[in-house]
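Enquirer: Down below are the structures I want you to see.
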Structure P
Amino acid sequence: MIHINIGSNLNSKHGTKFKNISIAINLLIDAKLKIKKISNFYETPSYPNKKLPKFANIGLLAEYYLDHTKLIKEISLIEKKIGRVKSMRNDPRVCDIDIIDFNGLIKKDKLLKLPHPRSHIRNFVLYPIKEIDPKWIHPFFKKNVDFLINQLSQNSRIEITRLRKSVII
């Protein structure tokens, strides 16, 4: 199974940050990603500057019958279609799509690092995974999602909010 995380903290020409994420999911479906589960939206402060707009994130559990290099190229095109402009690290963005885990593959090259190198320390990645795949085990660290959440700081565990809002596709 494949885990993908999609986030947004800016409106775009398409609408709100929530609309951006919904559009991204529909474009992933068009790119032959077979979605099995979608988490609720989660909201977190921007990092490191908490004065910037809050992020909305969702997690996807999916299957993909092509390889990871094809998927990362599709993701890059989708981000551009929605209006993402590459900027400084941690800057606000209309769409950010990350492959968290691609069928347990461990890989590191200039195009992609799998699993995502910071997935185990990000609340906005771990909580959606816990919702849609509670038995998930990190491919590199071999630790389950509950263990990884318990390793987060207390602040990181309380500054995330599960919204009563679902993706519209």
Structure Q
Amino acid sequence: MRIEIKSASELSTFEKARQDCVVTSSLYAFLTGTKWASADWTVMVWEDEDLVTNVHIVERAARVGDQVVHLGGIGNVATKVEWRKRGYARQALKEAQDFLLEPLKVDFGLMIATEPMVPRYEKLGWKAVAKSMWIGQPDGRTKLNFPVLVLPVCMQEWPEGEIDICGLPW
């Protein structure tokens, strides 16, 4: 197993093509009408030349109530079906969480998940803080109704209020 974190701008054509094979098993594929933000960084888990797991990271300033927070958005946590149940996603997410602290130094990690996945992420330190958040879409601001989870990174107390990620979801 080999794990890499790369800036999205550094990905080769080969790596981008491999990511497309993994993306088909994530919320990206499930929410087909949603426009998604491009990743700033990608965590990739490889077995030889096969990309088996992928996690996207988006850095963003967002609003919670009347407070601005610096977020490391975690998205597209996905493992190819034939490679699941081997700990690859857990390891990729751990690498992503470490990256949020150093070098990004964000206030919090933030992700959305389906209800059945919430307990798995909570075991890794994430906390459900809301059942929806505001997102940007080409036709305007809209509410995304999925559990919102946060991970304290450089700040410990999540602010009170509605969450607006001030752009496309990740």
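FYI, it's all coordinate maths here, none of it is from the lab. The structure presented is a predicted model; accordingly, all values stated were derived computationally and were not measured. Cβ atoms are built from the backbone, for glycine too; each structure is taken alone.
Enquirer: Tell me which of P, Q gives 3.0 when you compute distance in nm of label points 7 Å out along Cα→Cβ at positions 39 and 63. Write down the numbers at each step before the final one.
Expert: On the way: P: 2.3; Q: 3.0.
It was calculated from structure Q.
Enquirer: Still on this structure, please answer the following. For which of P, Q does helix-only ellipticity at 222 nm (-39500 (n - 2.57) for each DSSP H run of 4 or more, over all residues; to 500), calculated from the coordinates, equal -5000? Kindly include the intermediate steps, with their values, before the conclusion.
Expert: Details: P: -9000; Q: -5000.
Derived from Q, not from the others.
Enquirer: Relative contact order in percent (Cα under 8 Å, 6 or more apart) computed as 31: which structure among P, Q? Write out the running numbers ahead of the final one.
Expert: Values: P: 31; Q: 23.
Going label by label, the one that fits is P.
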